[in-house]
Structure formats: C-alpha cells, structure tokens
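Just so it is clear, none of the values below were taken in a lab; they were calculated from the coordinates. As the structure is a prediction and not an experimental result, all values here were calculated from the model. Cβ atoms are built from the backbone, for glycine too; each structure is taken alone.
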Structure I
Amino acid sequence: MKIGVSLPPAFLAGKAMTEHQRKMMESSGGADGFLRRLKKAGVSSVELRAIRPGTAPEEVREAVRAATEAGLSLTVHGALKDEPAELFWGRMEPVLDVQPALTVTVHSAGDRETTLMLLRRMAEYAAFRFPEAKLALENNRSKKGDNMDLVECFGVMKTLSILECPNVGACWDFGHYYWDRLTHPAQLPDELPPEGFLRRAVHTHIHAVENDTTHFPLTTGQLPLEEFVRALSGAGYTGVYNLEPEPERWDEERDAAEEIIRSAELLVEMLRKIGGDGQ
C-alpha cells in the first residue's frame, strides 16, 4: 500500500504561491527538501493537484522532475471539461512520459448526462492512446444546490455503472463523505459507501473536517479514519492512500509542513495497525 500527498505543481516547481507554501519551503530547504521529509515519513507518491486548463506546462514538467528525482510515483488531480480528449491527455503527457500507469482523478461535470459524455470521451481516447492510464471519478460534498444523486458515493457508483468503461473507477474522498454524513444525517446516516463503490475505488483523497469545512490535517480534524481504511482494505483496495491537505484553509500560524508530515505518519501507523505495510 502506498501513502501519497497532494501538492500543487507550482510548489513542486519551487514557486511559493501562498504564505503557507513559503514557510513550508523555508523550513524544509525548498520543495525538494520537503519531498525528502515526506519520503522519510513513509510517503511514496505525490498527487499533482491540479493539472487543468491554464496550468503552465513548464510547472508540470518541473513538478514531475522533482517528484521522480525524490523517488516518488505520481497521480494527478485533473478537471473534466468540455474539450477534445487530445487536450485533456496532452496536459498529462509530462507525467505519462515517465509513468504510463497514471491515475487521474476528476469531479462530476454539472449533470450526469454531461459527466457520462465527457468521461466516455476521455476514457475511449485513453484506451487507444494511453492504455495503462485510468480515470477516477470522485465523490464530492453535497453542498447547497448540488445534485446529491450525482456527487455523493451512491451517485458516483450509478454513473460508473451506466458508463461501463473498464479504465474508469472511483476516487473515495474520505473528507467529503464524512462531511456529508455530518451535514446530511437523514440521507447519509452513520454508514459506509455501498460495496459496489468500494470495489470500484482506484484512488483516495484523505483529509479531516474542521470548522465545518474540509481539507484539514489528521492531527487536529475529525475523521473516522480507521473505519474508512478498514472498509476500503476489506474491499480489496490496492491503490494509493492519498492525503489531500489544503493549508491555505488553515490559520497561517499553523506549521503546515509539520502537520502534513505528522498526518502521513498517522496514516502509516493506521495502515500497519490493520495489516498493511504503509509503503
């Protein structure tokens, strides 16, 4: 089992875009130094969050260099837009050039019909051009105005069942699912996603809930981590357990580097506890 952490391509390219990122670089000897610290804590994968229209290609190339030189594998958080598949996958080519077996996570695109159309377009192109690559459709928070039947885990499973593309699976976002459980207890009581969803999972996003929002570290936020990890492991999951912190949501006085590293260590400890090796 692999532990991953989501990081912006610009950060990995050595550009501090926020005060948190500046402090993370300063305390670690740059982005390369932070990657070495992550690897020492048990991290073996980095998710580039995100590669979308407008992401600078040179930042992607430099991010790939930094991760591969640190000995880390890669996943990507992409964006499902109405565009030619050549453009979508073209943005991923710096990653695919070094790692053909790439998982790219995307969110639903407004409604099920559009989501199905775009997923099928991207999946069919990948099957021909990048046969080792796969897409992962992520469950999202069911916020006001969202179609819960589309964005939460049951909705994702429904979309995947209609799609029937073998190179498209699910990304279980622990934090989004837990936020939904807390916010919509009538629709989502204290239960796990359906078995069909768990068995389709090919990637994860892991972050805690704090101050009624998500993407907080495991060190301080709420998350039934053991319950979720045991459920996924029991369904036969073999992908990356990927932390998805967003320090820009945190108080600027918090030491983001330390909290991310400690979250990785906690995740390693949990995987070892339930019988995984955390690597």
Structure II
Amino acid sequence: MIAVALSIVLAHLARFDSPIIAPGATLKKLGDGFSFTEGPVDDAAGNVYFTDQPNDRILKWNVDGTVTEWMKPCGRANGMAIDKKGNLIACCDENNQLWSISPQGKATVIVKEYRGKLLNGPNDVWIRPDGGMYITDPLYVRPYWTRDPATQQTANHVFFLPKGSHNLMSVVDDLKTPNGIVGTPNGRLLYVADLGLNETYQYRIQSDGNLADKQLFCKLGSDGMTIDIDGNVYLSGKGVTVFDRTGQQIEHIDVPEDWVGHVCFGGKDHRMLFITASKAIYGLQMKVKGAY
C-alpha cells in the first residue's frame, strides 16, 4: 500500500515537472454540446476557430472565453489553417473542395479537382512560409454524399498547391490514410500522419513543393497535429501525445472523450493548448508557445 501511495504522489509531482505543461495546470472544458469538433486554428489575437462538422458550421472561441457560431453552412469544413491575410483555408468535403473564407465570411473555392476528378475529401492543410499549401486527401466515405466514391481519386494523396495556383501537385501517394499534417515554421520539415498504419512520417521540403528523405518519425498516427516553438510535435487521437523533434515521446495528455480530432495553440499569449475532442473543446495552459 505504501508503494502504491508513493507512486501516485510521484506521478502527481511529475505533472509539475512536465517539460511543456505549465506548473499546476489542469485540463479545462471550454465548451460542449457539439457533435464532432475538428480543425482548430488561432488568429493573431489568439481567438480560435474550429468546426462542428456534422452540423456543418464553424465556431469561434473568443479570448474572453465565449463561444459563438461564426459560419453556417460551411461546406462541411474539417481541417483548417489561416493565411497571412487572415483568411481561413478550409478543407470542405461536402463537395470535396478547398475554400478560402475571408474574415467577413465570404467563401471562394480554391481547388475542386485533380486531373479532372473530384478529390477524395480534403482533410487537413498546412501553409508553408511562402504561402504554398500541403493538403491531405484521404477517402472517408461521407453519409451526405450522393456520388459514387469510385469516381474519385485512385490513391490517397498528399497534395501541394503553389501560392496563387489552382493546380495541385501530388507529392505523396504511398500512404494508406494520410490525415494530420504540420510543418516547421522555417518551412524545412513536414510531418504527415498515416492514421491507417498508425505511423507519422517526416519529410524534407523542397523549394518546388516536392518532398524528400521520407523517415519514420514515430510509431503513432494522428488525426490532427500542431507544433510548438521548441519543435515538439503534438499528435491527437486517444488524448494528445507529444514527441520532441527527435521522435521521442515527452508527454501524454489524457482527455475524457472518446477521440481528440485536432489541436492548436491559442489564447492571448498563445500558450493555451486548444483541444477539439468529439462533443467538447478543452484548454490546457502550457509553458511553451505555439509555433504559429
């Protein structure tokens, strides 16, 4: 009994010794009553936009702690990013498109096909420093589709979209289910999760958008991903698992929901880890800032 009690005390103390979680910080529920939350991304002020995909809407967590509905309908938006002009770049799989949504809520279709066929279903997107975008496109058949998925792509691609272009380049086509994606702020490395194989890979980014030097980063897949200023990579799924830049696990954050769809940093100081987890959203104060 003494040994068990001691192990509990040590485990508690270890939380205060976490390399990334703020001392004494606890996971806090920021909102609930959603169907399935996804795609969080923060703006310059620290407000966080996220999607409630089954209900076809984008919501906004405001730095004052309130949650408001920002856009409905929204093309069944899933993963999102935000560009330097403040536009939301949204993976909208109702019609398998990539949208740009202005701060005023005006939507423009950026991409709607590859080689004359519909995309499988854009899932997640990362914007590199020069404005080029990497997009994962796995096939998850949606109940609201009326089309035959067999008429879409024959592979699950990772695409690159050069800045200002509407023509996709396939840069990866050998993953089973590419899903979460994030790159380093210097634009040199890209991480892509294969949720189907439960693995995450690291690539070296080339100036023309192609990827080189594929390496296994860790033996864990991810639905959505983010990165902090120290280069630690945050993977979502059964809670949030964090790896340092060498691929060594340094932290695991338990979340009391069936699934964590995505993560990002937000809040006024960009030190709150914002977690979209099924029917709720959570926040956890961190020592480190987000890279974006």
ask   = Which structure, out of I, II, was mean count of other Cβ atoms within 10 Å over residues 62-69 derived from, given a value of 11.5?
value = II
inquiry  = Of the structures labelled I, II, one was used to calculate FRET efficiency 1/(1 + (r/R0)^6) of positions 38 and 166 (r between Cβ atoms, R0 = 30 Å, to 0.05), giving 0.75. Name it.
reply    = II
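If you work out Rg/Rh (Cα atoms, Kirkwood Rh), for residues 126-197 alone for I, II, which one comes out largest? If you can, show how the numbers build up before the last one.
On the way: I: 1.04; II: 1.01.
By Rg/Rh (Cα atoms, Kirkwood Rh), for residues 126-197 alone, the leading structure of I, II is I.
One of I, II was used to compute relative contact order in percent (Cα under 8 Å, 6 or more apart), and the result was 17. Which label is that?
This figure was derived from II.
Given a value of 1.00 for FRET efficiency 1/(1 + (r/R0)^6) of positions 134 and 190 (r between Cβ atoms, R0 = 35 Å, to 0.05), point me to the structure among I, II it was derived from.
Matching structure: II.
One of I, II was used to compute P(r) over Cα pairs in 5 Å bins from 0, in percent, for residues 94-141 alone, and the answer was 5, 19, 26, 27, 17, 6, 1. Which one was it?
Comparing all candidates, it corresponds to II.
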query = With helix-only ellipticity at 222 nm (-39500 (n - 2.57) for each DSSP H run of 4 or more, over all residues; to 500) derived from the coordinates and found to be -13000, which of I, II does the value describe?
reply = I
